[in-house]
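All of the numbers you see were taken from the coordinates with simple rules; none came from a lab. Small disclaimer: the values here were computed from a predicted structure and weren't measured. Cβ atoms are built from the backbone, for glycine too; each structure is taken alone.
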Structure I
Amino acid sequence: MAAKDDCIFCKIVAGEIPCFKVYEDDRALAFMDISPLSKGHLLVVPKKHCANILEMDPDLYGYLCSLVAKLARAVNAALAPDGMNVQQLNGKAANQVVMHVHVHLVPRWHGDGITISEWELVPGNMDEISAIAEQIKGKLGG
């Protein structure tokens, strides 16, 4: 697997830094976050270094998402949380801290005091939304 020398997640994947491993196969690793937002907070990473989803093969991202679903069910069965945040951040503006694709599974309980992303729902400009949708469709290709 291609690794980046200064990437903490690549070092964890390589076994250079210890972790509390939950799952591992030839493409991915899931381990406990050592600075958890809640009990059971875990991270799911591809073994191949990709800074964000723009660098990642879509098939690998699809595999990672299917693994996230499997792990979410295991977290739910083990801890019985009231809910769960699943987050994948891309770039510093999106608050990505480690520049290696990773998905957070954060079990949630009513009254846990965690605030992750809260925003007020304000209706947008429908013409602008429609135009942007068409721009994105145009970039999808065949």
Structure II
Amino acid sequence: MLLITPSLAIDESEIQESFVRASGPGGQNVNKVATAVQLRFDVRHSPSLSEDVKARLLRLAGRRVSADGVITIDARRFRTQEQNRADARERLAELIRRAMEAPKVRRATKPSRAAKGRRLETKRKRSKVKRLRRADREFRG
């Protein structure tokens, strides 16, 4: 079980992991041991998530999601398979946590009468300054 929040956990059967050779640090090991992890999670067919969370998750995942709704996370930051596996799982959990946060509902507002007045007054002042400059230039010639 991958624990996302106290009330939500993803079953191991919903996550596929494959191990591939990673580039980068590792010395001679890098050519022999498959330490990088490719984690796949099928969002569209997951029974653990609600429909609105699925929609937000697909939008948040961006280019990490395939056409059939499978999120692929590559983890190759560390030298060991265990650390990369934990990193990939934590990144998936964080992505799901972010998708679970419902966006704030925006309420339309109007500027107050006083705010409109202040805006118009500053426009009048600015206009006056520019008008005075223009008159000054005409006298200098």
Structure III
Amino acid sequence: MLKRILGLLGWLGVALVFAAVAIRFSKPEWQPYYSGLAIAGLVCTLLYMLSQWREIGHAFAGRQARFGTLAIVSTLVVFAILVAINYLGTRHDKRWDLTAAKQFSLSDQTRKVLQDLKEPVHIHVFARSDDFQRFRDRLDEYK
């Protein structure tokens, strides 16, 4: 009886996690609900896994399972490294101009004109809000 209840608890956990993911992408304004559902689903699934620890240990005892586990762990490590590189790349925005003609860099003449300015320059940009970041990046170069 207990085994059957724990089996249902595992399925309930999976269903709650899927419901949380569905709510996350369909209704982002319901953030408190889907985070609670996801946590409850993960707890239910974890309880089910803890009740099945003997079967899980037996499944990972064979030679092929060890090599499969090594492959999965290696894949997860590579994925984690890629996620870390992507995170650092978005946090530290660095740009290099590797073109032969330095096409995307400020010329020496432009740098000299900007250094010789006596007063601050006020620039008004009229653009849609999604295009504004491109102009801000260019103006930051002039700053």
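Taking -23500 as the value of helix-only ellipticity at 222 nm (-39500 (n - 2.57) for each DSSP H run of 4 or more, over all residues; to 500) derived from one of the structures shown (I, II, III), identify that structure.
Working: I: -9500; II: -14500; III: -23500.
The structure behind it is III.
I, II, III: which one has Rg and Dmax of the Cα atoms in Å, as calculated, at 27.2, 84? Walk me through the intermediate numbers first.
Details: I: 17.2, 52; II: 28.1, 85; III: 27.2, 84.
That value comes from structure III.
Where does the value 3, 15, 21, 21, 14, 10, 9, 5, 2, 0 come from, among I, II, III, when P(r) over Cα pairs in 5 Å bins from 0, in percent, for residues 4-75 alone is the thing being computed? Don't skip to the answer; put the middle values down first.
Working: I: 3, 15, 27, 25, 20, 8, 1; II: 3, 15, 21, 21, 14, 10, 9, 5, 2, 0; III: 3, 17, 16, 14, 15, 17, 10, 5, 2, 0.
Here the read-out was taken from II.
Assuming 2.2 is distance in nm of label points 7 Å out along Cα→Cβ at positions 116 and 132 as calculated from a single structure, say which of I, II, III it is.
Only one of I, II, III returns 2.2 for distance in nm of label points 7 Å out along Cα→Cβ at positions 116 and 132, namely I.
With distance in nm of label points 7 Å out along Cα→Cβ at positions 100 and 124 as the yardstick, tell me which of I, II, III scores highest.
II
To which of I, II, III does the computed value 4.9 (distance in nm of label points 7 Å out along Cα→Cβ at positions 20 and 108) belong? Walk me through the numbers on the way to the answer.
On the way: I: 2.2; II: 4.9; III: 6.0.
The value was obtained from structure II.
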